[in-house]
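Next up: some structures, all given as C-alpha cells.
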Structure P
Amino acid sequence: MTRILFLALGMLTMSATAKTVELCIADHPYKITVEVSDNWESRARGLMGRDSLAEHAGMWFVYDEERPGSAGFWMYNTRIPLDIAYLNEAMEIVAIMTMEPCPSIIPENCPSYRPEVSYHSAIELNKDYFKRYDIGLGRQFKRCEQGE
C-alpha cells in the first residue's frame, strides 16, 4: 500500500513539475499548451491516470531521432480518449489518429496506434480536437512567439 501511494504521489509530482511550452498552428486562433515528454520515463507515463485535459492542452512526445511508422502509441491506463498527430522533422502533421482508452488490466491487450509513416514527434490532444478545428495533414506546428 505504501509503495502504491508513493508511486501515485510521484506521478502527481512529476506531472505538476513537467516542462510546458506553447505551440501554435498558422490560422488556428488558440495557443496549445503542451507538456514536453522528451525522455523514456515521461514518454512511458504519457497521460496515464488523467481524468481530464484542458481544451487547448496536451502532451508533446519529442524524440532525438526519427521513429519508424511501426512504432506506435497505446492507451494502457489512459482514461480519456485522445487524438494523436504524428509530426515530421519540420513539425508538419503526417498522420492523425483517434485513440480510445484501453479497459484491460493487461498491457499487452491494449492496441498500438501505429502511423505507418516515419515521425520525429507526436502531439496528443483531446479526442476530435483536430476535426473540430479543421486541422489536417500538412498543417505545421511551431513554438509560439511572444505576442502571438
Structure Q
Amino acid sequence: MNPVPPADVLGCPVPIARFVARTDLAVVALQHLVAYPGGCAFTVHLSVRRGSLDQATWDDIDESHAGGFRGASDDSLQFRVSQGCLTEIGGGASYDDRHYRGDRQLWLSPLPAGPFEFSVEWRRAGLGRAATTIDGRAIAEAAANAQPYWP
C-alpha cells in the first residue's frame, strides 16, 4: 500500500460533486478525487455556520476538526471507508465568529475494486453518520490514465 500519492505522477481526476452530509448548520462535500496507480486522493470540503451554537461549542469546532480518524465514541470529525485504508495527507481551516470553512485531503489505498462507501460523522458540528457510495471502477479506470512525469 502506498501511504501518499506519488510525487512524480500526474494523477487523473474523477468527478464526484456530491454532498455527503448537509444540515441546517453543517455541510460535508466531495467535489472530485485524483486517481493514481496505487490509490486515490480526495478533498473533503467542510463548512459550518454558527447559527444557535453557544460560544463554547463554537470554539470547539476548530479543535474537533483535527484528527478525522478517532473512535466512534468521540464527537470529533471522523471519516471511514468500507474498503481500503484511509490516511490524512493534509488540510486546513479558517473560521470567524459566524462561519467555519475547512478542507481535508485524504489518501485511499489500494485502489478500490468496486463501489465503496465513504462516511463522515462530526457530532460536535451537529452531523450524525452520513455516507455516500463512490464508484471504485471509475477510479480504477482513471488510474490507468495517470502518467509519470518523466518517461
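Read the figures in this text as sums done on the coordinates, not as results from a lab. The shown structure was predicted, so the numbers you read here are calculated from the model rather than taken from an experiment. Cβ atoms are built from the backbone, for glycine too; each structure is taken alone.
In table form, for the structure just shown:
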{"read-out": "Source structure (of P, Q) for relative contact order in percent (Cα under 8 Å, 6 or more apart), computed value 29", "value": "Q"}
{"read-out": "Distance in nm of label points 7 Å out along Cα→Cβ at positions 43 and 59 - structure with the largest value, from P, Q", "value": "Q"}
{"read-out": "If Cα extents along the principal axes in Å is computed and equals 49, 34, 30, the structure in P, Q", "value": "P"}
{"read-out": "Label whose coordinates, when mean count of other Cβ atoms within 10 Å over residues 51-58 is calculated, return 11.6 (choices P, Q)", "value": "Q"}
